[in-house]
Structure P
Amino acid sequence: MHATRTIRPARLRSGVPREYRPLPLLFLAALWLSLLVAFAVLATLLVTILLEGWPMLSTRLFTDYPSADPAEAGARPAFLGSVWVIITTAVLTLPLGIAAAVHLEEFADNSRWYNRLIELNVQNLAAVPSIIYGLLALGFLSLLQVSNKNIVIGGALALSLLILPVIIMATREGLRSVPGEIRDASLALGATQWQTVWRQVLPASVPSIATGSILALSRALGEAAPLLVLGALVYITFDPNGLLSGYTTLPIQIFNWTGRPQEGFHQLAAATSVMLLVVLLMMNALAIYIRNKFQKRW
């Protein structure tokens, strides 16, 4: 008979829990310090912009046109141009991006090499600098022999190329969040795969899709580099009135005013920046509301 050995748990070298040891505490302090520095820089920047642009914050920004006199200048064409470009971008991008995501997630055969290649390219394109998409849009319009590239549809094309990978990835994440049991139950009741996706999967993933799409559009709203590549105008005294109309946007107008030597234009740029930040915050708040209001817990 062999004697039974009693296995005793190894004693800790110290009675102090791991999370309270010097190295984890030092790492945690470094993380909080980094967060504090980033928040302090952001808060300082926002307060500086608000204080500088406060004298120019009025309804004149929405009603008046740019002028050589800062006291009479407004950002009405830039605001309307941003509305035109973002709405056109949404119309071009959302149906295509959602359809592509549904195909890749629900119907594509992942064992095929070309489907895996498309998925890899979508993930890589989401990290490409925005100015590259401006160059792509410029080349495409030149291929179509479009002489005037500073048109609403041209700017929307560049921004659509920019946010299309983001919308595809956000939509795929929303589709993946739907439990597989819902698909299995729908198919077991006799529904086709397309009916299952259209009537069960897509409605259940609408909160995630809407949130990702709004955040992608808010990113497009703050972009200036792709539009500058297309030769976007910086001084416009008329309202955009169609897809082939000339335009400017709020970021481009801010870029123009910050390059002027007069202090009044700098205050106008700061006031317009505040207006742009308010619009972006409203879009982000809408995305958060949709997510919290309609998101389902499975």
Structure Q
Amino acid sequence: MPPLPRRSLLAMLPALLTACSATDLLNATVPDDTYVRTEGLAYGPDPRQRVDVYQPTPPVRNAPLVVFFYGGSWSSGDRADYRFVGEALASQGIVTVVADYRLSPQVRYPVFIEDSARAVRWAHDRAAQYGASPSRVFVMGHSAGAYNAAMIALDSRWLAAEGMRPAQLAGWIGLAGPYDFLPIIDRKTQIAFDWPHTPADSQPLSHASNLSPPALLLAPTNDSVVSPQRSTVAMAHKLKASGVRVESELFGSVSHVTLVAALASVLRSRAPVLARVTAFVQSTR
């Protein structure tokens, strides 16, 4: 689909900022000449174990590769909704893998982390096939997806099950991630984590150590869904105290949802999310 005229985009901005189905409108703004997409590749036997790969156009030799996990309280989401993320990163020369994973109530913690680790293994093994370097693989996520990325990067159990180590990651990127959220109040999250039987070591903050790969942590200053102080700020402080390279920033111009939406060209002026992610990824060689 060709991108919508700018006048139409401006007319849609109020909906983009408030509607639950805003991803449809964001994806309608995506150009089709900045990437090549390969859809529905299986990293496991379950129908939810699928990825879409976005390769930059023109191709980039030994490009970095980002595996992106979306949010949705571990109970909703679809990789097709995040074409705007794949395009944004591919337009900056980054091979991007947008991954589905199994969701609650079909599964409970830690299955969605296991799926995410399996998707990372799949991407790592096929990086060269898509023009990327296996030594430049990053994990990235928004909200619940940032939790998945954090657990993969910080808690070695999940990649170890796939024959990998967090040290093999070039870095991890969290957008408005929940890294410390016990006790659980939200009903959907309670189901996903089998509350009140949720283990204490399910919290990413408890795994922050000097073994973490470099991290970029971004969040809204005022987030009504995930506490930026308890999660993003606390995680940045703990990693820095452990000697880990960390970049972090809180933005006053975006919400929990529009933080990730700011990757799309039509909302990019609201916060430099794409610029920060690109600079972080490109600084790791």
Structure R
Amino acid sequence: MKRFDLNLLYTLDAFAKAGSVKAAAEMLNLSAPAMSHALARLRDVTGDPLLVRAGRRLVPTPRAMTMIEEARDVVERASAILAPGIDDGRWSSAKREFAVIAPDELSTTYGARLLGAIRAKMPNATLSLRPAVSADADRLRQGAVDVEIGAIGKLPPEMRVEVLRKQQAVVVVHRSHELVRQRMTLTRYIKADHVCQAPHDGLDQLVERALAGAGVSRNSVLRVATSYAALAAASQSPLVATVQDSMVQAVAKNLGLVSVPFPLGLEPLHVGQVWHPRADLDPQHVWLRTCIRTVLGRR
């Protein structure tokens, strides 16, 4: 497909408005020779003289008259397309389904609250919370997913990331457990039977590294997929669970659980939201990120 220099339409439109080569050049911040050269290129492209002399003036040919009207429409439409966006608020009433990748425990604990926050300003919005199956940035790049929430690891350089909270590990047992009445020590911790999470869980990996650094290991008798499942197991047995403190704050009391500090110093786990820069200025996406920050973030 042959491509034309669309700047030539601006040249013709400026001449029609200014009435002379010199005035049109000033309008476009060009020199008079550059303007004359642009008009010459326009004549070559169209095969029409476009401007002919009538005394001391240049007047448009019939073909030029037709082109001037069409060029004006194209220039006005292009200017409207390229103008900075104006937030007229209409985005808030539009229908939209947000797709967010989040760990199961966040979906279980905060999903309904997040939807409520989103619909406070976007009443026609829906929310699809999807499990984290792999570290695949292509879903964000292609727009199939709006935001991914989780432990912040190595990311492609173009991705945007915002830290929402720093999670600490805490030890959780049922309120009837004998460890509730004792001071939690490393010896008592490793002698207990533990419910642990899937090996790929970020917090579980931190715990394992800390224990290995101390030259000890825990007795894992049950392994589950999520921290919420670990809490559920601990609520129905003498098993010990080690989970992020945010989960304890959200659900532990209702499950009859209590928490004590982890017996070793442990670096915090940074949890954040990740998105592609294509959505930086989308007002609906900005609102989604604001709601995620409000519901999941920690001041």
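With Cα extents along the principal axes in Å, for residues 105-192 alone coming out at 56, 25, 20, pick the structure among P, Q, R it was computed from. Could the numbers behind the result be given before it?
Numbers: P: 56, 25, 20; Q: 42, 24, 21; R: 51, 34, 21.
Working through the options, I get structure P.
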State the single structure among P, Q, R that was used to calculate Kirkwood radius over Cα pairs in Å, giving 24.4. R
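Consider the structures P, Q, R: one of them gives 0.95 for Rg/Rh (Cα atoms, Kirkwood Rh), for residues 137-240 alone as calculated from the coordinates. Say which. Can you show the working numbers first?
On the way: P: 1.19; Q: 0.95; R: 1.07.
This value belongs to structure Q.
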Structure with the greatest value (metric mean count of other Cβ atoms within 10 Å over residues 145-152, set P, Q, R): Q
Identity of the structure behind 20.5 (criterion: mean count of other Cβ atoms within 10 Å over residues 153-160, calculated), options P, Q, R: Q
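Thinking of P, Q, R, which structure, once relative contact order in percent (Cα under 8 Å, 6 or more apart) is computed, gives back 26? Don't jump to the answer; show the numbers that get you there.
Numbers: P: 26; Q: 16; R: 20.
The correct label is P.
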Assign the value -21000, calculated as helix-only ellipticity at 222 nm (-39500 (n - 2.57) for each DSSP H run of 4 or more, over all residues; to 500), to the correct structure from P, Q, R. P
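Just so you know, all these numbers are worked out from the coordinates, no wet-lab data involved. Everything numeric in this text was worked out from a predicted model, so none of it was measured. Cβ atoms are built from the backbone, for glycine too; each structure is taken alone.
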